[in-house]
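Below you'll find the structures, each written out as structure tokens.
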Structure I
Amino acid sequence: MKKVFKSLLLAIGILLLVMVLKAFVFNTKPEFNSLNSPSASSKVDGSAFLRFSQALQFRTLSPSGVDDSMAIQKFQQLHHWMKINYPLLAQKATWSVINQGSLLIELPSMNKTLPAALFLGHLDVVPVEDSSNWKYPPFDGTIEKDTLWGRGALDDKNAVIALLESAEDILKTNKIPQRRILLAFGHDEEVGGNLGAAQISKYLKDNNIEIGFVNDEGFGVMEKVIPGLKNDAAIIGVAEKGYATVEISVEIKGGHSAWPKRDNTTSVLTSALNKLDETQFESRIQEPIKGLFESSAPYMDWGYRLLFSNLWITSPLVKWVLNQGDKTAATVRTTHVTTIINAGEKENVVPPKATAIVNFRLLPGDSIKNVIDWVKRTINDDRVKVRLTGNSNESSPVSPSNGLGFDELHNSVNEVFPSAVVVPGLAIVGSDCKHYIQNCDRIYRFLPYKFNSVNLTGIHGKNEHVIRADFENAVRFYTVLFGKL
């Protein structure tokens, strides 16, 4: 027994030694790759913020699909405004209007044989339900004490205008990049991107335009989002979750509510939904979440560093911790939630049909077919019908966390946001990126803006706003990035 106990202690000691070595010897803190280029601290044109304000004054709401002529007119007015306010781009770049509302702008380049760098943004914004709740009118583009208020300030005209400012600056200083820079601005991202981004993607494919990497919205320089990390985290999304909506329905002969059957449509549907709520998809720590923790571990306090540097043995504990929070749980498993329930029209009639809509966000590696099979297997009731409905898309492939695109983004972050730790990440919400998978296998989701618990609430919410300093840093970031291309 003593020998067994000693062997056990020895094994534990060796295990702890390996964990400590991995955390503090082999997983050392990399030096920040700051090149201190002049562009990283250059002065941004003071009128740039005013132009940003003007762009927010265009009510470019996503097309409704009923009568889009008025909506399209707003986008075309914004296109015209861009050409007036960015005269060198209007003169020297190639502008292509795609499907009336979207734009593809190609900057001059030194070498057109190199695969192009494609930067995405979207011109459409979500509606405002009640503008009386806003601090300032949502489409006035009010600037108050170096803060710009308005719909689209963070989603996504902030990217569009910063890209245009940097592109105009390149032409102004005659710093022509080696590879082609393409700016692709869709006009219906908020409703799926089928009219805008999908058509731009097709245009690129049809014209044999080779894309080296894609950069779009997704993450930014995030404050206090990774446990144990005191630095800001510049999260570059290398993948995004898929999307699927499932209709669950039950049809059973109805009747009078005075003598209800035990198994009626609502009771059977409720039972099915309860089974789904009580069952979750398997949690997995895989790329890119694995890379996020391992990349940030060297910058953490010793306890977290030990934990996240040794996921090969600590992953069960890490998964358990992540599953305790709604947002963190979404990074390690496919999630689902019932969003719509319909049954009955009169209070004294048992409805003959009851339906529910369940929305799924798919972890990379899970397919839509997996989701449908899982729903049927979990409910296990022939009276319940299950079908895919609405828009859906598979989870994206995982792009490399090094090489073309990622490295240029990484190094540009080091220059403009020198205290931020750059890590790969998984985007939980969708973007126009899904339409460009056919064009490129290097797709990255990063906006050079600082995000925190305060300004994030403005995205699709009220009082959306941007601070001047953050906008000017975004302009600097793209200027630095364009200089690396």
Structure II
Amino acid sequence: MYFFRMPRLTIGRRTASLPIVQGGMGVGISLAGLASAVARQGGVGVIAANGIGMIEPDYYADGRAANIRAMRAQLRLARARSSGLIGVNIMVAANDFQQLLDVCIEEKADALFMGAGLPIRNIPVARIRAAGAAVVPIVSSGRAAELIFSYWQRAYGDVPDAVVVEGPLAGGHLGFRVEALNAPEQQLEVLVPQVRDALAPFAASFAKRIPVIAAGGIYDGADILKFLRLGAEGVQMATRFVATEECDADRRFKEAYVACRPEDVTIIKSPVGMPGRAIRNRFLEDAARGVRNVSRCAWRCLEQCDIRHADYCISAALDNARRGRLDQGFAFCGANAHRVSAIVPLTALLEELKQGYEAAVLQGLAALKDETLGMIEGRIAGLRRDYDQARRKLAGLRLRAGKAWDARRGSLNEDLERARELVERLGREREAVRAKLDSLARRFPERLARLQAIARSIGPRPAGNPAG
């Protein structure tokens, strides 16, 4: 029982209980056996249409017809083995793209993964919708996603249901120039948010969820969690599914993955003109030296591949490898193929991915706890610093206030002393004035009596008696 389960993945009308798409691996690596086993376990199983007819005995007599017949048979077989989600990976660049697409619509595949080109022109959208199939382009940039969705919006009044964004660590043919494989701006961690942002306006316009599915170099549960946190709603994995008991390839093909070392994973120049990632072996070393290993071409399955100028037929080489004849072919692989250590049952692989996912969640929670505690401790330390600074500032203010008060108190004491002296002086002056007034009061009756006596002595003279 897992406390932290992976989220579900909804593509169109169907929902997978695991957000894991098993990548389509062409020329017979992922057929009904692997796809139905993945679907039974809750993932999205994918049958690869490219070169599927090479499992038929008459492929070299009529490759186109063999592809169509094998595609129909494998879809029906997968349906008989599982009621889960079964998708098909179809190369837009293939010369029988339209015929294979018709078969997938007729057989009601749940999801149509379309890569190796832009699925824009001549897409029978009405028939696809009537069949209940979801459309999932495979892109390597936000610009490619926007081009596809803009075209669909104008031409069909509709948009695809999800997008697989494949980074430069994927296996097989890569949608990048060799010199761009290690560019920081081309890494999957950058592309996932870029594609998600490019799809946002279309999701709003059509009022639907358009999940982004991350692909290329995703190896374990921690990787799944990482890209879900970056905005993906699912992941596509291929390399991990090769080394399972249920994979449709020969055991010797699977053992090549187990045996390969980091230095064995290399980039090759494919006869179709694109870089590809594969496991180095004698066949590829001979091709790099210019040794031609071409016997025949059943039909021109890819327009840009001309057997007259190729060192080998890539379909034949991949089919030989699928059959375990690695001296006559080679195995495509993802960048992490060297990490594969054993061939295991599919259930064991999925259990490992679930455990790894939960462990990564728990590790993330532990890191979050440590980060949160560190943040809290840092905040407490900051508050302590602020408190100490405030306390020191308050002490300084108190000291300055005390000094100011002492200075002011001294000034006030001086003012008080001057006032006291003034009061005392005024008191003395008042006493002097009072003494003077008392003296005047005492002397006044005497003067008054003298003045009255003088007045009486002078008195009025009798009339007619002039002074003598």
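Out of I, II, which one gives 20, 40, 10, 6, 5, 5, 5, 5, 3, 0 for P(r) over Cα pairs in 20 Å bins from 0, in percent as computed from the coordinates? Attributed to the structure labelled II. Thinking of I, II, which structure, once semi-axes √(5λ) of the Cα gyration tensor in Å, for residues 117-292 alone is computed, gives back 32, 18, 17? Here the read-out was taken from II. Kindly point out which one of I, II the value -0.52, -0.83, -1.07, -1.13 was derived from, the read-out being log10 I(q)/I(0) by the Debye sum over Cα atoms at q = 0.14, 0.19, 0.27, 0.30 Å⁻¹, for residues 149-204 alone. Derived from I, not from the others. Hey, helix-only ellipticity at 222 nm (-39500 (n - 2.57) for each DSSP H run of 4 or more, over all residues; to 500) derived from one of I, II reads -10500; which structure? Label of the originating structure: I. Out of I, II, which one gives 14 for relative contact order in percent (Cα under 8 Å, 6 or more apart) as computed from the coordinates? Comparing all candidates, it corresponds to II. Determine which structure produced the value 2.5 for distance in nm of label points 7 Å out along Cα→Cβ at positions 221 and 333, calculated from the coordinates; the candidates are I, II. Only structure II yields this read-out.
Only the coordinates and a few stated rules stand behind these numbers; no lab work does. Owing to the predicted nature of the structure, the values given are computational and were not obtained by experimental measurement. Cβ atoms are built from the backbone, for glycine too; each structure is taken alone.
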